[in-house]
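Chemist: Just below sit the structures, each encoded as structure tokens.
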Structure P
Amino acid sequence: MSRILIVEDLVAGREAMAKLLQREGYDVAGARNGAEALARLKEGGIDLILLDHMMPEVDGLTFLSGIRRFPKWKNMPVIMFTGLKDRNHLMKAQTMGVKEYMVKSEYTMHDLVQLVRKHVQPTPPTPPPEQPPAAAAAPVAG
């Protein structure tokens, strides 16, 4: 199952994205800040990061520049979302390998799902195990 790490300091935003992506067939991990995000990455199994730019302590770009130094995370797909509509910030994010850049006021949850699907596919639901055919009734002699 594709696993997405949502790094967002606002609980409501993190939970809304998590619920939506879980319904779409993704496994989701959450982090409130860069330190928690790094711990989740070290656990392994992350396929994509949804990264907020504006967070307390360590912003998204600082976090990203830190993980990009490690070969195993150098090409990790990252979708950055932000409240800022700033061309300089966008350009810096792109130079750091951000795959998609979303301004929060300009996207819908449907847009988010479409962008995630461009980079990782959800795991299709597992069909229920097939039941063996019912035994045919033997004719009753009469």
Structure Q
Amino acid sequence: MTAIEAPQRAPGLRRQVPAFAAVGAFGFVVDAGLTYLLVRAGLDPLVARLPAFAVATVINFALNRTLTFAATRTPLIRAFVRYCMVCGAGLAVNWSAYALALAGANWLGLPTPDYTLPVFIAFGTGVATFVTFFGFKLFAFRA
């Protein structure tokens, strides 16, 4: 097998990681943007993350299935249910890291105005990225 044949035969990490990062970046914008808008509308920052995360999850599922894990043979509904299960674990990690970062900033006396929320969301998302990538790869989109 030549170096050119390898990526064509089995899509691997060299293609999946950049696609996952691009989809994740888009999902981050959706998540952070909706969180910001919901907080500006009066929701608590911890509560606002939940609907924003749910919307980003559905959008990212469609993009990841199409772009990152396009070779999957997993039926759509089964993949979506598995994806949501992995996202549940990812949300637990993501939201916990987000909440701890907010609490830590408050404990240190640092201000956390609305416009700083994307920094805390990025922290949570970064911590959860490894959990979700391998959960999607090894479970959600595995036939």
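Chemist: State the single structure among P, Q that was used to calculate helix-only ellipticity at 222 nm (-39500 (n - 2.57) for each DSSP H run of 4 or more, over all residues; to 500), giving -25000. Don't skip to the answer; put the middle values down first.
Modeler: Details: P: -10500; Q: -25000.
Source structure: Q.
Chemist: To continue, here is another question. Check the numbers for relative contact order in percent (Cα under 8 Å, 6 or more apart) across P, Q and tell me which is largest.
Modeler: Working: P: 23; Q: 30.
When relative contact order in percent (Cα under 8 Å, 6 or more apart) is calculated for P, Q, structure Q comes out on top.
Chemist: Can I ask one more? Thinking of P, Q, which structure, once Rg and Dmax of the Cα atoms in Å is computed, gives back 16.8, 58? Don't skip to the answer; put the middle values down first.
Modeler: Details: P: 20.8, 89; Q: 16.8, 58.
Answer by label: Q.
Chemist: Quick one: distance in nm of label points 7 Å out along Cα→Cβ at positions 72 and 88 came out at 1.6 when computed from one of P, Q, so which one is it?
Modeler: Values: P: 3.6; Q: 1.6.
This figure was derived from Q.
Chemist: In addition: Any idea which of P, Q comes out highest on Rg/Rh (Cα atoms, Kirkwood Rh), for residues 56-103 alone?
Modeler: Values: P: 0.95; Q: 1.10.
Evaluating Rg/Rh (Cα atoms, Kirkwood Rh), for residues 56-103 alone on every structure, the highest lands on Q.
Chemist: The value 2.6 for distance in nm of label points 7 Å out along Cα→Cβ at positions 64 and 112 was derived from one model only; which of P, Q is it? Walk me through the numbers before you get to the answer.
Modeler: On the way: P: 1.7; Q: 2.6.
Among P, Q, the structure yielding 2.6 for distance in nm of label points 7 Å out along Cα→Cβ at positions 64 and 112 is Q.
Chemist: By the measure mean count of other Cβ atoms within 10 Å over residues 48-55, tell me the structure among P, Q with the highest figure. Walk me through the numbers on the way to the answer.
Modeler: Values: P: 23.0; Q: 18.8.
For this comparison of mean count of other Cβ atoms within 10 Å over residues 48-55, the top structure is P.
Coordinate-derived values only; no laboratory data. Computed from a predicted structure; not experimentally measured. Cβ atoms are built from the backbone, for glycine too; each structure is taken alone.
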